[in-house]
Structure I
Amino acid sequence: MKASDLFVKALENEGVEYIFAVPGEENLDLLQSLKNSKIRLILTRHEQGAGFMAATYGRLTGKPGVCLATLGPGATNLVTPAAYAQLGGMPMVMITGQKPIKKSKQARFQIIDVVDMMRPITKYTKQIVNSSNIASQIREAFRLAIEEKPGAVHLEFPEDIAQEDCSEDIFEPVGHLIPKADDKAIAAAVEMITHSKMPLLLIGAGANRKITCEALRDFADQTGIYFFTTQMGKGVIDERHGQYLGTAALSSKDFLHSAIEEADLIINVGHDVIEKPPFFMQKGGKKVIHVNFNPAEVDPVYFPQLNVVGDIAQSVKMLAALVKKQPHWDFGFFKKVKTEIEGHLSKYFEDERFPMLPQRLVNLLRKNLASEDIITLDNGIYKLWFARNYTCHHPNTLLLDNALATMGAGLPSAMMVKMIYPERKVIAVCGDGGFMMNSQELETAVRLGLDLTVIILNDHAYGMIKWKQEDMGFDDFGLDYNNPDFVKYAESYGAKGYRPGSDAEFQQTLNKCLTSEGVNLIDLSVDYSLNHPILNVMLKEKAQKL
């Protein structure tokens, strides 16, 4: 059997559905082997697009997404998606080609040490040097990609190894059960929760990777304990729940942080310190219980007093069975904070000024989307408004990245979402800066026949950095640029483009896009004038008065 055929057979054995790829000549044997495979090859226009789609597949399915690139520049273009998946806990397998390693005819042309380059940003990276190792190395790569904490792995497949003859050899996938938490740790957690006065539940990204929704909802219902989420933990419990306080979109000095500061115990379920800290610990301050698949990584602002290590859903179920409502718990302050938050978040929902406020956009999208429809975000200042103001009814219905927080992932992520959930409406919300980093994937979306809406928030600037620049007292300098005509740009790819000139026209356009087929792009002028006065000034003043 040809080695490249065995490679594909091993991928099929792992249940691979898609390979997202920008192939090069070093991948041609593998490409030929894929021709007769049931695996679907998705050709993208940039390796970043391939990597972001593969990572999003892993994020939503729990199975590793697979992407393919050639050596040299193809491999270096996968660095950002590798870090995106690694930090975000998304299982992904990257395959890159390489020149022949036994007898090269091109000296050092295009050759860099890709394996060494990938080492700091993956769980596992390996060059395949013998075709007899293909099956075992693919099985190991997939095992490690899935194992908690999920992440990125990399295999380099040299051209001459792909051409070898080898014996057929396959290793069947073997699942594994995550052990349950130690009974002593559960007992200690029950005691800490029971004896606290103002416990507060935090839900992080780790709780979004497994089916923990029901367990966490039961825990909240049975105990009456209020809860909040990190940005990547949104929607694990329906955010219309009466005990939901909000999402920690900022690091400090928001209404929510007033509740965090008053709490004497944080039950931290599934949070990872890679995501921006939702609170800062101080010695002698509040206590923290760390409930996760792995022990806490201690740093200067996070040093929990108790680790409850094991399957998260099982741990929460055990706590729900043992923790009872306590008469000495006092949630009066949390109720006050919730009232303030709800009044603040809805303040600009009906403001019809144009260019449009991001808060207004959040409200209109929530009104026009069903509970299970999905929004993907690129990275920019609007991400904070969506994280704070958008109410998620189900997990993974607002996909954002608060780990690497890279620009350029919003559109490819939305494309992958639509392929997984063709029956749902999917909207990619991108800043003009982030959209232009992978805008060429519009062609891929059109070619794939996806029904997709892309909203570009157009302010002709890197708005997030402008916001930071103003907050730090610096001059407005160096962050403005010009954009192409996005309507004509969309049409050049075969998509439909729109540029509404008012709030009412945007609503009509949005309805048209959500009810029509194909790729639809909306160039929406956005008003960021309230970013600084609200997020940097008003919140700090009002939160301190609670």
Structure II
Amino acid sequence: MSHPHPELSAPSPLASGGLRVTPLGGLGEVGRNMTVFEYDGRLLIVDCGVLFPEDHHPGVDLILPDFESIRDRLDAVEAVVLTHGHEDHIGAVPYLLREREDITVVGSQLTLALVEAKLREHRLKNTVRAVVSEGEQITFGPFELEFVAVNHSIPDALAVVIRTGAGVVLHTGDFKMDQLPLDRRITDLRAFARLGEAGVDLFLTDSTNAEVPGFTTSERDIKPVLDRVFAKSKQRIIVACFASHVHRVQQVMDVAAANGRKVAYVGRSMVRNMGIARDLGYLDVPPGLLVDAKELADMPPDRVVMISTGSQGEPLSALARIAQRSHSFVHIEPGDTVVLASSLIPGNENAVFRVINGLTRLGADVVHKGNALVHVSGHASAGELLYCYNIVQPRNVMPVHGEVRHMVANAKLAELSGVPADNIVLAEDGVVVDLVDGRARIAGAVECGYVYVDGSSVGDITETSLKDRRILGEEGFISVIAVVDSVNGKVVSGPEIHARGFAEDDETFGAIRQPIIDALTQAVSDGVTDPHQLQQTIRRVVGRWVSNTHRRRPMIVPVVLEA
């Protein structure tokens, strides 16, 4: 089993007739999915998504894949193929198209409709799009593509088959094997078997649920729980889920209609995405069921259902603002029911629990995955993955989409099914894998960091600035200003000490003023006159004192002026 090494060198030149696979996101993390395939000097990109920030990314809105390794080769990109419409697979498309706007974007009808809405927001208009569906074949340069229907937590998901002179690659995208999906569109195992019979040289498989034994629960199993929640509730019901989870919204609407309740969307992305799904026929909305959210105040509370964004505790989402009593027109009343009908993305736990606690404090009855079956996963569990390995019988396997533990578990499943350990490649973001003469091997690595979006700024935020933000948020800030006589070296003014987020009473620092003066005087007498060196003297004195006295490590900004 090939493991990535943390100090891999730059990849060697691709052997003639070989296929190069470079993941730029999605391996070692849940999100930011993007993989670049190279053959005969041409590139094909599969997915281009975002990663949502965690608590240790203060001020960051989104995290993008790093395009740097292909930035000077964007003219060689034949197309961007999107497996489905979730943000972690399509969210970075507008940022890629800013670099080259005429790249062809390929995907299913719903996926491209969601992308088009995002492009309008980014004021990108000239993109070339190619709508595809299961069973269809299309060629871009040296890449012959075929699309296979897969079941996921959003309609119209596709696996993609990539044929080149180096062999056949099957990329599952995100998938599961729900045998009774709401839209009757199951994962096409007959196509998987056909491809397996013909020979699959490299199998890229979804790893998210590889640690979970058995088979993923069917989406239909949620409905009885929703029935009980709706029957029990005597007041308003708010259901929070992902703004792209059309099947979940459909079930909520069906149960609401059966219980005589009107439905309103709360949250801009929910309104946009469900409007698209309804217009394209993926969402069936009974006549008269849907109302504007602002009309709800005039309706009896036992006749109201709101479907909201914010199931991950996002600070600016509708549900988070409701929990903080800062929403413009939705306010929790004691006895309301809130249903969090979604998974808990790793890293979002604290944010979600803050929202749950805030809603509970306001008197809401909060129903979530921890206390009721109100969410099922969109990803294949271990039993389904084994099933696929036995059907496809791939020559080489490369687990994708998941944290390291998920990918390792997936690799073990592949080995159990009979794939030789030497033919299983465990890679991470930036690790280059070459498929040459039917064997997949790690060939090196490219630089592949995080690219942060902060407001309208893309890529300006560095790890250093994030570290500074974390220090400011966790440890505080101290500024020290001193004026030194450039002739005799005496401190003629100050030091003035100000603190924020640490100890805002300036007198707290009375004990350190004289040691600062003494240290500056000694430094000048030793011949130190450079203001920067004097500032470093202040930083050392204050840092040592704060650490010893208060056990804190705040950001210290010293300023030395010459009189």
Structure III
Amino acid sequence: MPVTVTINGKQYQVEENRTVLEVCREIGIEIPTLCYHPALSIVGACRVCMVEIEGARNLSPACATYVTDGMVIRTNTERVNRSVRFNLALLLSSHPNDCMTCDANGRCEFQDLIYRYDIKDMFPKDLRNIPYDTSSPSLFRDMNKCILCGRCGRACKELQGLSILSVAGRGYHSIPVPALGAPIAATDCINCGQCATVCPVGAITERMDFRRVAEELYKHEKVLVVQTAPAVRVALGEEFGEEPGTISTGKMVAALRKLGFDYVFDTDFAADLTIMEEGSELLQRIKEGGKFPMFTSCCPGWVNLMEKLYPEFRENLSTAKSPHEMLGALIKTYFAKKIGKDPKDIFVVSVMPCTAKKDEAERETLLVRGHVAVDAVITTRELGKLIKMKKIPYESLPEEEYDTPLGISTGAAVIFGATGGVMEAALRTAYELYTGKELPKLDFEFVRGFEGVKEAEVDLDGKILKVAVAHGGANVVKLMDKIKSGEVYYDFVEIMACPGGCIGGGGQPKSTRPDYLERRMQAIYEIDENMPIRKSHENPAIKKIYEEYLEHPLSHISHELLHTHYLDRKKSVVERKKELEEVN
């Protein structure tokens, strides 16, 4: 039911059950925020979104105040402005002024507000002196920059169901820390990076690899190969002011060539390869027996979660490596042979939407004939930094194509970027390989969308396959507990650790828009619909690499290069902390 409110002297008809902040932003009135994020619960902690409500004794937080009929709101009074400036100045008094060397510089929400309101150091500086947490291969924590917004802890608890971080200490000395004050690597952290994605400052960031990549590009002593994940192409434009969901595949490829890479390949090629291997593994388990449910294995955050919380299910995971690791393995073997290079003379960079890919690249279980398959992983955000650092005019670049043969892909591969995409791509191929018949309908719409857990039954010409899709750690944990207790049964389950799948990965551009994930997902399916080939097993480049090199899915060489195994990493914080101390 609509209600009438007056905002800054003008009347508006708005829907009830909306906050003042939501209504103001919808009509174009900007209200500053720091603790607010549309994906998280409302706490009203930062007190910079204060507004004046007629009849109220005190100022009210816009993020936590709901509109009522007849409400009179003022966002631009001197009292409001004074309050906002005072609260920002208090936060600044305990915040270091090292913006020039901070990795959040240029996209720091706090920095933007300090500049917008022209805040000076009006209170004595009282800085913390907290050591950096560099224990994780994926994440970097500098709690000296924390502004106590609480976003990281809420993301870890509400989105991921892990509750790794909780606030300890009093007053401005309060900081979000793991249990027992342990380093983050000693916890059940899965390196998903959701904490980094919602952090409004530089307190939690990905471990930056873009400078090492820039150095390799400068030296250019090796053959430099780069690959890009499906979700990067629908988000990179946001780093340059474009709308969420802008498809920028061609510009991205052009920018990577301008940076100096010798070859630009598409991780989508390996996503098609993943379907061939993973789909064949599923069919083999159906025909010959095996551990069920079979879980997808392309998400390293999920693999970390399984190994740390549910190691008894490690034989249920598909042994197929993630797509970028598959492509890295082929670049260091098949492609190296084609161009006559030693694998040690090839430097492979993966551009990923995911921070967990950084620690995945370091796993010993993914070595290929003694070599790491992927030498460096940079996030979508890091690629944006690299392009800007090199002053490449991204917005005006012409569209360019990926290099062949490892740059040819299908629509099935690109939907890997969205939750349900791996399942849909696998079903497109598994159905036709199992039945020998053409799919009557290509789109499996029941696995699409943002519902936390989706389930269905698929008829493979008489064989009923029970499938499920889960995304976001909190939903995954709930589903796994049900599977573990025997409450539910499935044959095949797709799991993505991040909300929305890879489009919402921990290395994607930061956004406080409520619709950013929906727009990215829409773009993913738009690319799929416009692809000339939409089934992995029909990719001519995939057929060719099996003929020339891999022989057939699940062959001996496929197992050597494209498959892996998993570990039992279930330990207490105390045990992990002790291990880290021994290593260091």
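So distance in nm of label points 7 Å out along Cα→Cβ at positions 243 and 307, computed for just one structure, reads 1.4; which one of I, II, III is that? Intermediate results must be reported in sequence, preceding the final value.
Working: I: 2.7; II: 1.4; III: 4.1.
It must be structure II, since only it matches.
Can you spot which of I, II, III the value 171 was calculated from, given it is volume of the Cα convex hull per residue in Å³? Before the final figure, lay out the partial values.
On the way: I: 154; II: 189; III: 171.
Going through each structure in turn, the value belongs to III.
None of the figures in this text is laboratory data; all of them are computed from the coordinates on show. Note that this is a predicted model, so its numbers are computed, not measured. Cβ atoms are built from the backbone, for glycine too; each structure is taken alone.
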